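So, here's a batch of structures to check.
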Structure P
Amino acid sequence: MTGAEYAVLREAKGAARDDQRRLAAVRRYAVLDTQPDGTFDKVASLAARIFDVPMATVTIVGEDRVWFKAAHGLHGIPEVPRDPGPSPCAFPSDDPYVLTDALTDPRGATDPFVRADLGVRFHAAAAITTADGYHLGTVDVLDTRVRRPTDVQLATLRDLAALVMDELELRLSALRTVAAERARRADAERLARTLQRTLLPPALPTVPGLQTAAAYHPASADEVGGDFYDLFPLDDGRWAFFLGDVCGKGAAAAALTSLTRYTLRAAAIYDPDPRAALANLDTVLKGEYQGDNPRFCTAVFGVLDAASDGSFTVTLAGGGHPPTLAVRADGTVEPVSTTGGQLIGLLPDPHFVQTTTHLAPGDTLLLYTDGLIEARTADGSMLGEEGLTRHLSAHTARGADGLLATVHKLFTDLGTGVSDDTALLALSVPSRRTPLPAQENR
């Protein structure tokens, strides 16, 4: 054996040992082949939006496969093969891996996404790296055409990978805590329910000329979620409302939820313009959560302005949140979109989108957090915005209470497919022929 051949063999053996250590780290986090999770689905969806690409994933790299913990735009594909030995998914550098054109870059020959015959030309990945330096997998963005990402996009991709690692660390810590505290589980459940109640208004106020209803569907009885909503009067006779979802779960999410609700209320007093309220919240979150552990949320903030004919003008601003739905008196379901609004508290200079709609007698506005549309149907696919719209269109519901009852039935039908908490807020202008029902907060 020549010296060169020996060096190659020694390098291969070293790489194999490194991969075995990395696989031990993967097993430590117990994430391979776990159920779909709304938190990681959000990361994949957000990565796709930031890069404006059709495909994005959160991957965990096993011994012979690249498994998708979350996938956006890769319907029905749970994983792609990984050849033995080093892989750009298992061994990226600390800097993001960028393959601008798989047809001209020789790395395309070993890239598992390119080899999987998905038509991938562009692939960028940021490593999900443990504190002791092992790469569990990557957050990936993919396109079928050549792309050249900006430095800001790549920096954000690294931030998303770091957030995935933070979430995995939190979940590992939670698993250990649950194992150690199993005997006190009943007390923990009671504490979680009590804490969750303190994060939501005990009852919705009475708004003249409007029927209101709210509901909260927890995915777990013993874990505090971060979904929130509120409705309150402004000094000029108008009414403000908001609904949103903070990152994470548990005590940290509870603290962030409390800060977010307080800040949005205070911001509305200072300046009730919806977009300004979200910008003020963004400033506060960045001031409170600095450094390597940013915390963020999605939210929609609105202002109701009553007209003399009994209708309402609604001004909405959104930051990274699903579109609000307007269910019209004739049963038509229309999205009130704030698409393009970005996450609050994460990006250097986020953009928030504002729009206006009109609520006539018989119309209802539905706000929801993404636990609803990320619920899994019987075939394993996500319900999605289109699935929710189809369900509401097929089930005639009158008023805020009726609409929430329709959504509650949807939760019942989905059953175990619901994996994330969901908050709902419905605002309805009663038909002139129908007496105004009493306010209700579920």
Structure Q
Amino acid sequence: MLSQVRPSPAQRERLRAVSRKIITKIEQMAQEQGIVLQAMLVGSAARGTWLSQDYDLDIFLGVPESSDLGEAVRLARLVAPEQEERYAEHPYIHARVDGFEVDLVPCYLVDDASRLRSAVDRTPFHTRYIASRITGLEDEVLLLKQFLKGVGVYGSELKTGGFSGYLAELLVIHYRSFAGVLRAASLWRPSTLLELEGGRRGGRLHDEPLVVVDPVDPNRNVAAALTLDRMLLFSAAARSFLARPDLEFFFPPEHEPLGDEEVQSRMDARGTMPIILQFQAPDVVEDILYPQLRKAEEAVRALMARNGFSVLRSDVTAYRDRAVMLFEMEVWELSRACSRSGPPVWEAEHAARFLAAHPHPLSGPYVRGGRVVVEEPRKHIYARDLLAAELEGLSLGKHLSRAIRRGHKIYAGREILQIRDREFRTFLARYLDARAPIS
């Protein structure tokens, strides 16, 4: 098992060589231009806790607090021709160098983690803390990371809402082994609190499902990005694995894209109506895109519920330049007639206004439960038509609203077979095969 996730000596040497090459190049350029700068490898690559299939490097470009981060960004752009500027709290450069994905991130060199100028200034402190305590536990971290990956809860980005690599390392340091983490996690409940450095808890209260006090910044929760569902999924998976260990927890079967016949037979068996909203994804980072996709997802579900339609389940995804929202409808067609309940009969003024607002009922007015009631034609009897008519008026987030106004497509039922993208068909397979390791 470890042989599948532990980097080989050759892989480790290649990573060291590439990172040294990049760091040397940056520091030489800085020296030639009279810029005070310290380049440093951080993250799992620096701590020996990277999975063999993950070829990512995080190199931070530290400058004095009095300096301009823009100088560091300018140097980072010169590292490799294959690069692009991205933005988190401030700009950084994402590049490809000798087969590695490299993030070149400017930061301030601060002396105390309690006096940060930007969030990334904390990362070098994390690297030093873990490096001083992780020796001998690296393989345990690799097992935990692969387990988290296998059950679908690895990654603190907002798309996933799971466990960061740093959080995984802290858990292993705290519980001393992969098995120790699983035993503890199997008993987790919402509002679990872990303090690695006893008595150092900061004054700020946290209300997240899991609180792991950052040992280098006691006012920060390392698990702040972890959602309740991801936390409890990991807890349930830990319990299941301890009861019946299986390699599939680490390496679940890959989902293959579904063909037309399989899509149709699976949907026929469910007896539901899939509605797909597809549009060009705005050019923003995932941590901006996915929260807006989730907000839009909830807005559409609320629209459906307000109008009498029922959504069984929904999900969102983005790939290449496309964004997709899937709504699986339990109720997608309604009767033409619908009932509108008004004010109590004895409220004459309100009742009159209600009747004036509904001048041409199919039936009524009549009294039911002490209220004035009319039956009138429903504006939209199909969920698809409702979505088409009301979509652009929903609160969808700044970037998504613009993207949808520029153009979108709605597919319902068999029409989803028109979407031929391999990524979409794989997303559909994952959606239909939703099954967590819970027992």
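Read the figures in this text as sums done on the coordinates, not as results from a lab. What you are looking at is a predicted structure, and each value in this text was computed from that prediction instead of being measured. Cβ atoms are built from the backbone, for glycine too; each structure is taken alone.
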Once distance in nm of label points 7 Å out along Cα→Cβ at positions 290 and 330 is calculated for all of P, Q, which comes out largest? P
One of P, Q was used to calculate Rg/Rh (Cα atoms, Kirkwood Rh), for residues 138-241 alone, yielding 0.93; that structure is Q
Out of P, Q, choose the structure whose coordinates give Rg and Dmax of the Cα atoms in Å, for residues 218-369 alone equal to 15.7, 52 when calculated. P
Assuming 82, 54, 50 is Cα extents along the principal axes in Å as calculated from a single structure, say which of P, Q it is. Q
